[in-house]
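Novice: In what follows, structures are represented as structure tokens.
Quick note: the coordinates plus some simple rules give every number you see, no bench work behind them. It should be emphasised that the depicted structure is a prediction, and the values quoted were computed from it without experimental measurement. Cβ atoms are built from the backbone, for glycine too; each structure is taken alone.
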Structure I
Amino acid sequence: MSEESIITGLLVPKDGARLRLDQFLARELPKFSRSRLQQLIRNEFVTLNGAAARPRDLVRTGDRIEINEPSPDKIDNRPEAIPLEVLYEDEDLIVINKPAGLVVHPGAGHREHTLVNALLHHF
């Protein structure tokens, strides 16, 4: 992860009191899955009134919650001369025969030698 983070701050309103921290956050921040929120809480990216918290902690009216969500690492996709078997191509579409074992896009453990890298080189 990079050093940067995305900070979100919330104050618990009356209707949020007595909910578990992870349930309250799931309700207030629907862009996150509850499992992702639990992971952020367990990894101490979420504080409750300035202190580390647990997913099961109950929130009270007026509690301050801060989420310091780490920004994902930027993946720099670079063109690579990886042979492609092109079955069809026009200005809008390309059909290839992707070999078994060729990773489609960069991700954890596969930053290069992917189909995306090959297509960047092709175009």
Structure II
Amino acid sequence: EEKEGSINRDAVLARVETEKRMSLIKAWEEAEKCKVENKAEKKLSSIESWENNKKAAVEAELKKIEEQLEKKKAEYVELMKNKIAQIHKQAEEKRAMIEARRGEEVLKAEELAAKYRASGTAPKKLFGFM
């Protein structure tokens, strides 16, 4: 009977030893899985941070380019407005010269007509025909 008790005791001890070993293996497995999860999460977080930084840099560059284009556009608009104003000024000067010449020629015609009336003579050229 003592032998039987010893066998039972050995079996119980062996079972306890096996359970202890299985428990340690399970704890190790969970710790390893936890390490893997943490490592993956850290890398994913790092990638997200990298992505956000890259996007922000590109968006900042885009904003800078848009501002430069707006500035260039404003400069060209100003330049074109100045050209338009210059063209208008030149046209006004040309109109003024034509108006002045017309006034001089009308006055000259009136003076000649008065001279012809006073002398009683007719012009040598009448409407460019004579």
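Novice: One of I, II was used to compute helix-only ellipticity at 222 nm (-39500 (n - 2.57) for each DSSP H run of 4 or more, over all residues; to 500), and the result was -5500. Which label is that? Please list the in-between numbers first.
Specialist: On the way: I: -5500; II: -35000.
Only one of I, II returns -5500 for helix-only ellipticity at 222 nm (-39500 (n - 2.57) for each DSSP H run of 4 or more, over all residues; to 500), namely I.
Novice: A value of 8.5 was computed for distance in nm of label points 7 Å out along Cα→Cβ at positions 15 and 71; which of I, II is the source structure?
Specialist: Values: I: 3.4; II: 8.5.
Label of the originating structure: II.
Novice: Suppose you compute percent of Cα pairs over 27 Å apart for every structure in I, II: which one lands on 45?
Specialist: Checking each candidate, the match is I.
Novice: Going by mean count of other Cβ atoms within 10 Å over residues 63-70, which of structures I, II comes out largest?
Specialist: Looking at the calculated values, the largest one is I.
Novice: Continuing with the same structure: Looking at structures I, II, which one was mean count of other Cβ atoms within 10 Å over residues 39-46 calculated from, given that it came out as 10.0?
Specialist: Clearly, the read-out refers to II.
Novice: For distance in nm of label points 7 Å out along Cα→Cβ at positions 31 and 47, which of I, II scores largest?
Specialist: With respect to distance in nm of label points 7 Å out along Cα→Cβ at positions 31 and 47, the highest-scoring structure among I, II is II.
Novice: Follow-up. For which of the structures I, II does the calculation of FRET efficiency 1/(1 + (r/R0)^6) of positions 55 and 103 (r between Cβ atoms, R0 = 35 Å, to 0.05) return 0.00?
Specialist: So the calculation was done on II.
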